[in-house]
Structure P
Amino acid sequence: MQEIRRLFRGRLILADEVLEEGHVLTAGARIEAVGAGPGPTAEADEVVDSGQGYIAPGFVDLHVHGGDGADFMDGSESAIVTACRAHARHGTTSLLVTTCVAWKERILEVLRCCRRLRNQPEKTGSRVLGVHLYGPYFAAEARGCHPARPLRQPQPQEYAEFLEFADTIVTASIAPELPGAEAFARACRERKIRLNIGHSQATAEQVAQAIRWGARHVDHLYCAMSDKTKLRRSQSWPMRGGVLEATLLYDELTTEVIADGVHLSADLLLLAWKCKGCDRLALVTDCNRALDLPDGQYVFGPQDEGEPFQVRCGIALTLDGQGLASSVRGMDWMVRTFHQLTGRPIWEVVRMASLTPARIIGWENQLGSLEPGKLADIVILDPQLQVRQVYLGGQPLSTIPCGHASPG
């Protein structure tokens with residue numbers, strides 16, 4: 001079949017600037033050329049003009065649990081497809097299916113599904129790059145909204161079954177203070193699975209040990225992690241840093257923030273940016289199944305075994321209303337919010353939602369920026385950074401903007 005050639009014209013959000021008048025020429029699934037000016041109209045089968053809006057690379061989400069009523073932990077292909085298509089409406093063209101604390105067989109079900117669906121965007125609607133094995137090896141004191149009963153320490157006979165899916169697991173998270181964490185970390189690294197630190201009460205010294213084991217990323221900065229104040233409850237002096245301080249301190253570590261305007265204030269977002277920079281700080285959604293759904297009660301994790309939570313006034317909360325329960329927003333919301341709260345340039349914020357996460361998981365040669373040779377995953381944004389249309393591998397998706405007002 002002949003490749004369709006599309007010429008995108010307008011304001012380009014590049015990795016290091018906004019080109020006010022530029023073009024992107026795609027041929028089939030790949031970007032063929034990027035440059036200034038209106039571009040070679042005669043070479044295109046179709047011209048797409050962004051008007052006063054923007055042409056951006058597709059967003060890449062490293063940490064996302066579900067959407068449109070489906071949680072990836074429901075363990076079915078239909079749930080994965082439903083959630084992926086929901087996030088495609090918000091500009092996410094690639095993602096890691098993120099698990100949660102659950103029993104072994106349910107996690108294996110998700111791994112089997114993702115192995116079948118990996119990198120088949122024509123089926124899923126957003127490119128499944130693989131799995132983020134997130135739990136069950138978390139600290140009980142830092143479990144957040146995850147189910148409590150399946151929390152456990154890593155056991156080789158169990159995680160050996162998970163690691164049989166090393167072709168599908170891209171990243172794995174662990175609380176490094178748990179007994180057995182080092183063996184799990186080294187087993188992951190031997191299989192080229194990237195190691196994250198998450199839901200942990202570790203000291204900065206324990207984080208430094210985890211870096212020596214191969215840890216290079218920390219999940220949702222500030223959330224469900226130890227810090228100086230929490231650790232002082234067990235040792236008054238000398239005061240010790242926790243996961244938070246270690247993440248900001250060690251250049252080896254990249255990290256991520258949930259920039260929904262609810263989890264973190266502007267000053268915390270700016271502190272993360274100041275310490276890590278746009279090349280080591282990614283935006284993630286940490287979004288649950290309630291994306292694009294009304295207020296009400298839902299379940300985080302498997303529908304039959306997960307943790308109930310409520311959505312009130314568009315905010316996901318634990319049932320007692322005392323804690324946050326992940327987010328209910330897509331990546332376009334995160335981009336708008338980070339931009340508005342921090343005042344950072346739009347190219348920098350989009351980079352944190354595209355090229356930076358792609359680089360963190362080793363996909364920067366294929367995804368994350370408007371460059372020749374890369375996959376033609378493109379998002380058309382209006383001047384208010386709302387999604388107008390999404391192209392996945394050069395093909396337009398039936399994207400209907402959800403009508404969320406910009407925050408702020």
Structure Q
Amino acid sequence: MKTLPILLALSLSASDTTAAPRAAQSCIELARANPSDFVAELCASMSLDEKISQMIMSYPPLAKTGPVTIGAVILLGPWLKSAEVIQAKTADLQARAKIPLLTAVDMEGGQLNRLQIVPALKSAPSGRTLGQMSPENAEGWGKTLGVQMRALGLNCNLGPVLDLADSGHMFERERSMGSDAKRVAEVAAAYVRGMRSEGVIGIGKHFPGYGAVAENSDRDFVLIDRSPEEMQRHTDPFFTLGKELGGVLLTNIAFKAQGGQPAILSPDLVTLAHDRERDWVTMTDDLAVAPLRQATGGDAEEVVRRAFHAGNDILLTTAPIDWDKAIDLPGIVKREVERVPALTRRVDASVLRILRLKERMGLLDDLKRQKKEQRPPTRTTATPPPPTAAVTPE
């Protein structure tokens with residue numbers, strides 16, 4: 001492992017959340033430089049509103065008609081009543097989306113089996129059980145999960161859990177695969193390969209590692225003190241899996257080394273993930289949970305602003321984006337970009353990562369095909385035929 005970049009990154013103090021992003025090529029610049037780059041061209045053709053929409057994952061919209069204006073959905077509760085409901089709903093959502101959606105579910109197995117309504121997944125193993133399997137058996141379960149999820153129209157699993165724990169919340173709920181970083185990485189990599197082979201991408205969680213924490217960060221504000229050496233140990237499974245993952249979901253746990261702020265609000269930790277794996281999509285944990293507001297003096301909108309400024313590519317909320325009581329995530333981000341126009345490049349960087357992930361998953365294949373069919377025939381420089389001899393009419 002490359003320890004120096006990790007230790008340097010983790011030694012930084014919490015970054016100024018209003019600082020301008022590091023220089024990066026915009027979508028338009030990339031498209032001009034390489035006209036054959038479909039993703040860059042697609043991104044360059046999008047409005048600011050459309051780009052920001054790609055950065056949102058939410059509970060499916062409440063509206064039953066009209067366009068779906070987010071880039072990803074997470075299925076929960078009533079959406080998981082039956083296989084038939086899931087199939088019909090995901091097909092409808094995709095049909096109403098201009099750009100194919102990431103359709104996600106938290107599918108961990110064991111006590112958190114979101115898809116137990118599917119017979120083949122009723123006995124899906126918990127993280128603890130997976131951690132005790134051989135890599136071959138874990139890969140087999142990954143393939144089974146991938147087959148069943150794709151049949152339902154799901155293409156993204158918010159898992160596996162890569163948190164190292166031999167006690168605490170993750171251990172007691174059987175979500176952790178264990179406390180041995182090497183063993184966890186070996187089994188998890190096999191599991192993810194199985195899912196990927198069937199067209200389902202895995203998002204590792206909860207970066208940089210939940211650890212042996214007793215509290216549940218969905219209900220409590222959790223602040224821990226973790227040394228750089230321990231931080232490295234907990235991030236090892238994520239970095240070992242590397243490109244096997246589509247990205248990482250950051251934890252809501254707060255770290256003293258990051259100024260006491262939750263990982264999802266830490267520019268240093270988001271940058272650490274991007275620097276180690278430039279293709280990873282970084283995703284927040286649920287922004288709708290109440291404990292996060294303790295980091296912002298009770299201001300729910302400030303949580304969103306800081307999560308955006310931290311560099312997260314996807315902002316996740318379990319509230320429907322069009323619910324009248326929901327926080328206006330797209331509006332908050334748009335106002336920040338209008339306030340600091342230099343942030344358009346930061347938006348472009350996230351949208352490019354999201355679209356490239358969708359491209360690798362094959363989700364953009366139909367758009368590519370449509371684009372190709374719309375292009376005029378390529379001109380050739382064939383040798384002209386010899387002139388025809390003049391014929392004098394009789």
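Coordinate-derived values only; no laboratory data. Because the structure is predicted, anything quoted here is derived from the model rather than measured. Cβ atoms are built from the backbone, for glycine too; each structure is taken alone.
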statement: Working back from -12000 (helix-only ellipticity at 222 nm (-39500 (n - 2.57) for each DSSP H run of 4 or more, over all residues; to 500), computed), options P, Q, answer is structure Q
- prompt: For volume of the Cα convex hull per residue in Å³, which of the structures P, Q scores highest?
  reply: Q
statement: Re distance in nm of label points 7 Å out along Cα→Cβ at positions 25 and 321: value 6.0 computed from one entry in P, Q; matching entry is structure P
field: Comparison of P, Q - label where mean count of other Cβ atoms within 10 Å over residues 265-272 is highest
entry: Q
